[in-house]
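In structure tokens below, several structures.
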Structure P
Amino acid sequence: MLRILAALALMNSSTSSSPLVPDTPDSLRALAHAYYSWQQTNYPVASSDQGLHTWDDRLTDYRLPAVRTRRKHVELLLQRVRAMRTIDWGRDDQVDWLLFRAQLEGAAFFPRVLSPEESDPQLYVGEVSNGIFSLLKKEYAPHRTRALAAAARLEAVPALLEVARQNLRRPVRLYARLAIDAARGGDDLYTSSLMTLADQLSAEERTRLDRARDAALAALHQFADWLEARLSTMPEWTPMGEANYNYLLKHVYLLPLDATQVAMLGEAELARYRGLEAMLSDPGLASPDPRRSTSIPADQAAFLAAYEAREQDLVDFLTARRLVTIPSYLGRFEIRQLPEAFKPTSPGGFMNPPGLYDADSSGFFFIPTYNPESGNFYIRAAIEDPRPILGHEGIPGHFLQLSIANHLPGEIRRQHGDGVFIEGWALYGEEMLLREGLYPENTGGYGQVLRLSRYRAARIGVDVNLQTGRWTFDQAVRYFMEAGGLDREAAEGEAAGAASSPSQKITYMVGKWQIMRLLGRYRDRQGADFRLGAFHDQLLSTGSLPLAIVEWLMLDDRSTLDRALQ
């Protein structure tokens, strides 16, 4: 506690250039530690999601004075960190300074440029659904404890949504439509999933939970009605613009590329994977087809079980070929059904890794509801051969990589979650497994890897061209379908995700390209001593850091980083 208080005092003096606040690696780490503590208390739902359950009975305070106070806090701290004199520090200390600065840049950039409290109703609907979901997904405490925390959060929902009405001065029509779908389609999270926690409640406590749930659901539906009644008056979605996009690439991701170069990379990779698909003996193998499967699951339970069972195939393959070391602390990786509340912007599902503060080392991948007749790419792929997506989300992909990152000793590096590294590693792993022989040539699994890379390349074009203002939303959907090979449902969800979460869609292919570039340089340096598994182990040991920094750490070469910082 004394350390935290001292660090907070240091933060409060961060606008001063007084020599009483020296620029040292210790002062940097004290600032960072205090900032992470501040984040935990100010964003209680995010804390719950990361496995820190101190504030499970709270929602974030979105009243505008609190919002402005948080933004000012981050901006002042960023100014303090930018001004630090680090030229005489050692490499590892400079790395931590760059990482913490990039974290603050991201925390300042998105509120400043996107103003989600004023423009995005999804922020508030997501706060509610994530607030409950974060209490359900793991058995971290008795049912009663979690149910009472859920009741407290649900009781705060009507007031939260009233604040949302006051804040949303210029809600974007696209975001409003997505929020409406999520608010109306997510009832099962509250009426079924949540109520599994009610078995230990007293009659009085159960009545409280029921009332809170019903009031929250009514408020959510009324909020959806309020949004729908105003849709015609809402502005269309607008891009952030090229200058902002380039700022994001440089200052948050530390990328040595601008928007034009990223778009060119996407075009090159798209052409490559479309061509590789065409070289298949049957190019239709790149489009998953459940009819090619030897076994069609009978129902949802069988579908989830069959999906999860294939994980062992990947583990056995990786272990036999010494492609990566699987640590003893790695937990269980489970497959679960995607809650409807998250479907509008996550049509393929999403991965939930162990939280940074989680005592439970297990992780989950949430996949759409089973339907053997579905046109959804992810459902079809999961029936025919789930291993490409499973490898991306589980082992050797996100679950393994993020579990290792959570065990780094340094707090700043442990806290860093560079999306380019995270998604780049997972996509790299898909093709690495193909090249190492997991999938026989001209099979559905082999073709699926090519299609997955093809549409990740298409994601780059959509993200860059949407956010720089070169394309409309409808153009983005058509591009996903025509260039990326996606069905309309998946294409619309992908385009919505690109509009809602700028830059996220570029992370896959840009990260993979950076890792492949690093791999080639590493191989040349190692010569006869090179082993692919050793490269993977060393790469994963760095955490989830910008790859320009990883290159400095692994090759002792900061030339790429210097280009990014110019």
Structure Q
Amino acid sequence: MNATFTGVHGHDHRLPDWTRTGREREIAEMGALVRDLLLAHPTPMARWATLERGRRSEPHVPRFKGPDWRALAADPLALDAALAGSALAVRTTELDSYHFQDRNPALWTGEAIFGAVSLMIRPFAPRDARLGALESRLEAIPGFLSAMRTVMIGRVPPRWIDRARRECVAASRLFDRGLTQWLEEEPVDPRAAERIRAAGQVAAAAFARCADGLGGLRVASEHEYGIGGVALDSLISDGHWCTEPFDVLLQRALGELDPARAQLGDAIREVSGTPEAFQAALAADHPDTAGYLPAFAGKWEACRAHAARHDAVHWPEWPIRYVPIPGWARDAAPHLYWLFYRSPAPFDPYSTYEYVVTPVDDTLTPEEQERRLRACNNSTITLNHVVHHGAVGHHVQNWHATHRSRSRIGTIAGVDCASRIGLFLGGTMTEGWACYATDLMDELGFLSPLERVAEQQSRVRMLARAIVDIRLHSHLFSYREAVAFYRDTVGMSDEAANGEATKNSMFPATALMYWLGTQGIRDLRETIRARRGAPFSLRAFHDDLLGWGSIPVPLVTRLLTETHQ
């Protein structure tokens, strides 16, 4: 699956083996890889010299043993060996925790759905050439979902069951009507199309059976959503390369939250008076139906021109086009992990990237047009769809990771896959840079007054997500307390708060990566500025940072500050 999204297509006909046998095979393979890495690169691999399963019994034990930072900075192979060790350590923690495939049916449904969808949304080859692999993956879905029931152990959080059930219902529609519409959009061999339709019907029926069977799972209490403090510290240390344990990070985030909230309150009063008036003004500031799609492209061009005027970062010719979500996917997409922007596959040919957005056109009622326009207002277009994702944020960072990364692992780590990015260790750079880039465009004067307030609101929510992430997974919060924190502290609706808490619970130390990466880039920039003085160049700093690819920001900080005295 991850290989398909990365552009390596030798496994496009397969779904992963998540059976008990497959798990033991993966553990054995990882053990062999660790031994090989230790033999080939003993110095950078010193951190993982005791990687044997079950080794972690003490929380808050830093595992940084002083690798040779200069050697890592100078030798891409040594750097990749260290990053490979990091990835293996993270996967070992995940398997030891029984928090992922062993307890979460939504991971299974997401993998099965996007195993097929990955072959439908990405034209890396002509459609006829993709049909064989698509047929094989669709045919594999019943067996894959059946295996889930033999693997799931313990009690399952009910919110995960709810998500899996919604995905099953959406998948049943997608692989019935949606797949038929997809096949009709372009001419394909009729016999092949008929086989695909038949395989889709089988897959749709399997998802329907899976939805019915989810009711038989044992249900966890609201106190059983977290992975635990020991595993959380392991993910922070081994995955994010952060030497601070979770309790220290929690105090840092809490210390920043109240000042950020106070700044937001001041900004709201200055622009709109009250939070209610601000939200109303934000929603009302939107293009009309005719100007909706052009607004994305116009803002993208303006963002690029503004970044160029300020010489902010190397922004290559890597064209992007905003288009409506295709008709065959519109019914299912709102209920799935259907990203508007997915990172281009680094090993696939590139022409023009199609960034999908919610359709708004005259086929909708005037009331529905207005509802969608208010939801995707000018602030959402600028901050989310342009700056953060499609422009100077993820899209520019993805180009640097694909074409300039010093690390081969840094080329692939941040690729969007079925439920999350390819390698956990890529998160602080991918999400940290995208959030930092939005702050940067605010700093450079690109945002309107309303957008500036909305961006400050995003900063508050980023801190809140980090706090909930840590508290939930260290068992300082129950699920209900996490929802209440979002609702009462940052003003989320009950629906939004439940959605955020569910995502936090499924992927520990993931919400944390946004704040950790963003703040890490800010701090690194000030350190380098102080060292370089007058010759400091914003563009040179950004290009140097992005040239490492999607690797942990705390690691890049050590590589830049401890090797360039």
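Brief remarks follow.
- When distance in nm of label points 7 Å out along Cα→Cβ at positions 373 and 461 is calculated for each of structures P, Q, structure P gives the greatest result.
- Of the structures P, Q, the one that -0.97 was derived from, the read-out being log10 I(q)/I(0) by the Debye sum over Cα atoms at q = 0.12 Å⁻¹, for residues 173-508 alone: P
- Calculating relative contact order in percent (Cα under 8 Å, 6 or more apart) for structures P, Q picks out Q as the one with the greatest value.
- If you line up P, Q by distance in nm of label points 7 Å out along Cα→Cβ at positions 285 and 325, the top spot, with the largest value, goes to P.
- For FRET efficiency 1/(1 + (r/R0)^6) of positions 301 and 397 (r between Cβ atoms, R0 = 25 Å, to 0.05), the highest value in the series P, Q is held by structure Q.
Readers should treat all values here as calculations from the given coordinates under stated rules, not as data from a laboratory. Everything quoted here is computed from the prediction, not taken from an experiment. Cβ atoms are built from the backbone, for glycine too; each structure is taken alone.
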